[in-house]
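Multiple structures are listed underneath, in structure tokens.
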Structure I
Amino acid sequence: MDNWFTIDTIDQNTYIISEYRHFEETHCYLLQGQEKSLLIDTGLGICDISAPVKALTDRPVAAAATHVHWDHIGGHQYYPEFYAHRAELPWLQGSFPRTPEQVREMVLRNCDPPPDFHVENYRVFQGAPARLLEDGDIIDLGGRQIEVLHTPGHSPGHMCFFERARGYLFTGDLIYQGTLFSSYPSTDPAAYLASVERVVALPVNRVFPGHHSLDIQSEILVRIRDAFRSLAARGLLHHGGGQFDYGDFDIWI
């Protein structure tokens, strides 16, 4: 794997698997229960994520996608038991909104791939989920329960995963330090604000983003909510509204 993945430990049963050698700096999260483990997102697919996962857990592993964008489902091929939201099922069946050529260009952009990686062989994952998740579903790992939150805006079926017992919120592309995208045709700026309003109301202790810095505090939820609220108040919460800088994050709508 040529040191492609970086592993960080959150606690004795929770790990971060990161891909820092690509500009996306995608983070995946392995949550281990008594009976099974859950892998939240599977990354870029440039290297085999199942290898570090096997080194971290001996439980059966299911993969859950925060959303079905190429940089979050690249390792799904290794997990027949994978979960997604119904709204993005068409993207898993041949209707992904970017062409293979566009995706391959992004795969190589600002990337330091391993020597044995050949981009011409790269494919966006397609497949049939073992389970379609809905808002309010509980994923029971055995002594550990993960709540599903449908949080559209960045994508129609975007989900956050909340572990209420620990106050862990896994936010995918809804919350992170960097550019928050709600500018594409498949995004919805008003739904984005509603989703942020929802997660702000949760008793969150720690926020775990889908990209970039892991040094992120729960107070960012309030700041991102307030930024979206201000754009709505100014009549700018619509596609083509612009790009707005708030310091450690910006919003592109």
Structure II
Amino acid sequence: MNTCPQVRIEAASGLLAITLARPEKKNALTAQMYQALVQALEQASADPAIHVVLLDAEGDDFCAGNDIADFVAQARSAQALESADVFRFVRVLAAFDKPLVAAVRGRAVGIGTTMLLHCDLVYVADDARFSTPFVDLALVPEAASSLLLPQRIGHVRAFALFALGETLDGAGALACGLANATLPAHEVSPRARAAAQLLAAKPALALQATKKLMRDHERMLAVIEAEGREFAQRLKSTEAQAMFQAFVSRRGVKS
């Protein structure tokens, strides 16, 4: 049972809809939200009545990435990052065996973008903005994005996103293969839900087999482990601490 009010779960007619519901913080993900996402995906995978999962968000932005206050706390803790909720989420996401459909409006930052690389259909708003500013935080990519993003859009464009902090808009995401369609913001969720419902009506086992054939889960999980080890080292580095402190000072985040 989901006990996190910032992640809303609804199931009907073979479709599980997961909605990020922290619009006042641009749907930045906290440890509690990651726990709810992991639980929802694990239950969806185990439930034969669920054929498809839809990822959506309330408000003007899809996801502003990780909650920086949580990251500051993680960097100061003795817990191994590999066992942290964010890395539990990316492992479950990479191994998820049923179709994932995403509806994206506004900003998708960090894991807000990298989680989309694990989605099978992605519908985005004209005003969507995708960014992966890991290097700007003295970190490295996660969620197997160091493998998947260059595969999808090419090395030089992926490196510009990771290292220069460049952004893609909705049209750019469509042009380079990150999205199926761009739409006015108010049409994104209905279009994504309609696609998810269409998938939910198809033969479920054939859908799962098709997805499995199209994705190299073992390689993705190996890359996630390698990224996690490097991420843990970077997170506790002096340069990352300086970047976080600067962010906290600019935003007034309590640490």
Structure III
Amino acid sequence: MSGEKTVTACLLIIGNEVLSGRTQDANLQYLAQGLNGVGIRLAEARVIPDVEATIVAQVNECRARFDYVLTTGGIGPTHDDITAASVAKAFDVPLARNADAEARLRRHYKPEDLNPQRLRMADLPEGAEIVENPISKAPGFRIGNVIVLAGVPRIMQAMFEGYRHRLAGGRPMVSCTVVAFVPEGKMAAGVAAAQAAHPETEIGSYPFIRDGRLGASLVIRGTDAAQVAAATDAIKAAVRAEGGDPIEES
């Protein structure tokens, strides 16, 4: 092992509409892959409601545990968009009109369309750094290690892509998948032995049924390609030991 620190992140998906099932989250997978690309491991994700006390508690807990906390949702113009105010409370700083954010909104909207509700989107925690929103111009922000993004996937993606170069990560995770048409329980001992022999990697087993056949996708992950390759070989051997024909997918 290189001894290089693993840089971690937690995602807080904020929104009653996600918890109710009305809206299906489309941001988790994108951010997990994007963060990994800059060497940050998404270690945890939580879906929480539009409740100030909950947001404050979760932000404070997570920013103490992880290198980065990203939030999605709750930065629009409506009464239930309370993320900015809640994050300000978590950091014990005032929520104040940000002149730069207001100027961006005034350039984007016609004067007759920039109502008080839309101007609320320029209210940010004091001392926060703006995260550019190239689409709707309503800014996200960063304060401390907390990065606040929009919930709309297309907007969130544009904001993240414009900011990702500012993130300090470690080594990206690499992974390999071995597909085996062998019942998961039959391979369990061999997979456990492979994991014990290669503790520097993570090995996950995900069962499936395809065309009426039982099997599992065995996913090997780590920050060192050589170690992942060695663990992959061990997994293949475990599959063959149970009469399977392992299929490797990068």
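Values quoted throughout were computed directly from the atomic coordinates according to the rules given, and no laboratory measurement underlies them. All values derive from a computational prediction rather than experimental measurement. Cβ atoms are built from the backbone, for glycine too; each structure is taken alone.
One table, with the values for the structure above:
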{"read-out": "Kirkwood radius over Cα pairs in Å, for residues 33-96 alone derived as 13.5 - corresponding label from I, II, III", "value": "II"}
{"read-out": "Value -14000, calculated as helix-only ellipticity at 222 nm (-39500 (n - 2.57) for each DSSP H run of 4 or more, over all residues; to 500), assigned to which of I, II, III", "value": "II"}
{"read-out": "Parent structure of the calculated result 2.0, given that distance in nm of label points 7 Å out along Cα→Cβ at positions 73 and 241 is the read-out and I, II, III the choices", "value": "II"}
